[in-house]
Structure 1
Amino acid sequence: METNNGTPRKKHVLIVDDDIPLAWPLKETLESKGYEATIVPDGALALKFVLEHRLDAVVCDLQMSRVEGDLWYATVERVNPSLARRFIFITGLDDHSHFQKFIDLVKLPVLSKSVALDTLLGEVMCVAERE
């Protein structure tokens with residue numbers, strides 16, 4: 001995919017996480033690999049961002065202070081169904097039981113926040129290449 005001036009468009013990844021210090025290393029890693037990456041700390045701002053930007057992948061925390069990731073995902077699924085296939089969820093929870101029904105239903109990657117950045121990058125590369 002190219003931009004209007006003929007240069008290749010960078011794949012754009014949205015990181016939705018209210019814990020900015022934990023999201024920042026992911027942003028830096030993605031940018032070092034040639035991605036455009038944006039951190040948005042809450043679901044309301046992130047929804048506005050989704051409506052205004054073309055995105056190739058979304059890394060979303062499941063447990064956030066204002067709107068949890070499963071509810072935010074459901075909203076995105078209604079407004080941009082093709083983007084809903086490009087989610088990777090992250091969580092700091094040791095026990096996913098609160099989200100287990102949702103995780104089983106969507107069948108999308110869910111990674112622990114202690115995941116290695118290379119592993120998360122690999123997931124982003126897979127998701128961003130989906131048609």
Structure 2
Amino acid sequence: MATIRSEITTRAPVSEVWSAVRDIGALHTRLVPGFVVDTKLEAGARIVTFANGMVVREPIVTLDDEARRLVWTAEGGRARHYNAAVQVSELDGGLTSVVWTADFLPEDIAGALGQMIEAGMAAMQQALDRLAA
């Protein structure tokens with residue numbers, strides 16, 4: 001199994017960052033606009049449409065307000081197995097950290113999946129930095 005871990009920091013308050021992450025139906029408007037173009041909710045999951053046209057069903061595994069941690073899996077796309085978590089943490093100096101960790105199979109999709117995660121984190125950085133203004 002392969003793992004990708006990506007981290008960004010922002011000056012946006014931790015409470016606002018977590019609010020955007022935990023709003024699981026608003027990926028396309030609040031958290032990663034442009035990277036995700038539509039999000040629809042259904043019981044226990046969200047249907048995510050990415051800018052490249054890929055549509056994935058993402059069952060929500062954990063939404064933990066105390067730990068500020070969201071965990072989901074994915075059905076569809078190229079991964080045979082995909083499990084991911086985003087965790088939001090308050091850092092010194094008024095900074096907020098967001099870490100996205102993804103575990104997946106097969107390992108040979110690491111390059112393509114890494115590019116998608118990088119694009120998602122870039123969109124997230126822009127959206128969250130706007131909250132800091």
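Which of the displayed structures (1, 2) returns the greatest value of relative contact order in percent (Cα under 8 Å, 6 or more apart) on calculation? Walk me through the intermediate numbers first.
Numbers: 1: 22; 2: 33.
With respect to relative contact order in percent (Cα under 8 Å, 6 or more apart), the highest-scoring structure among 1, 2 is 2.
In terms of mean count of other Cβ atoms within 10 Å over residues 30-37, which of structures 1, 2 is highest? All intermediate terms of the calculation are to be shown ahead of the outcome.
On the way: 1: 16.1; 2: 19.4.
Checked 1, 2; max of mean count of other Cβ atoms within 10 Å over residues 30-37 sits with 2.
If helix-only ellipticity at 222 nm (-39500 (n - 2.57) for each DSSP H run of 4 or more, over all residues; to 500) is computed to be -12500, which of 1, 2 is the source?
This figure was derived from 1.
When log10 I(q)/I(0) by the Debye sum over Cα atoms at q = 0.14, 0.17, 0.22 Å⁻¹, for residues 38-85 alone is computed for each of 1, 2, which one produces -0.35, -0.51, -0.80?
2
Taking volume of the Cα convex hull per residue in Å³ as the criterion, which structure among 1, 2 has the greatest value?
When volume of the Cα convex hull per residue in Å³ is calculated for 1, 2, structure 1 comes out on top.
Cα extents along the principal axes in Å, for residues 46-117 alone was computed and gave 34, 26, 24; which structure, 1, 2, did it come from?
Details: 1: 34, 26, 24; 2: 39, 23, 23.
Considering all the candidates, the number was obtained from 1.
Values quoted throughout were computed directly from the atomic coordinates according to the rules given, and no laboratory measurement underlies them. Note that this is a predicted model, so its numbers are computed, not measured. Cβ atoms are built from the backbone, for glycine too; each structure is taken alone.
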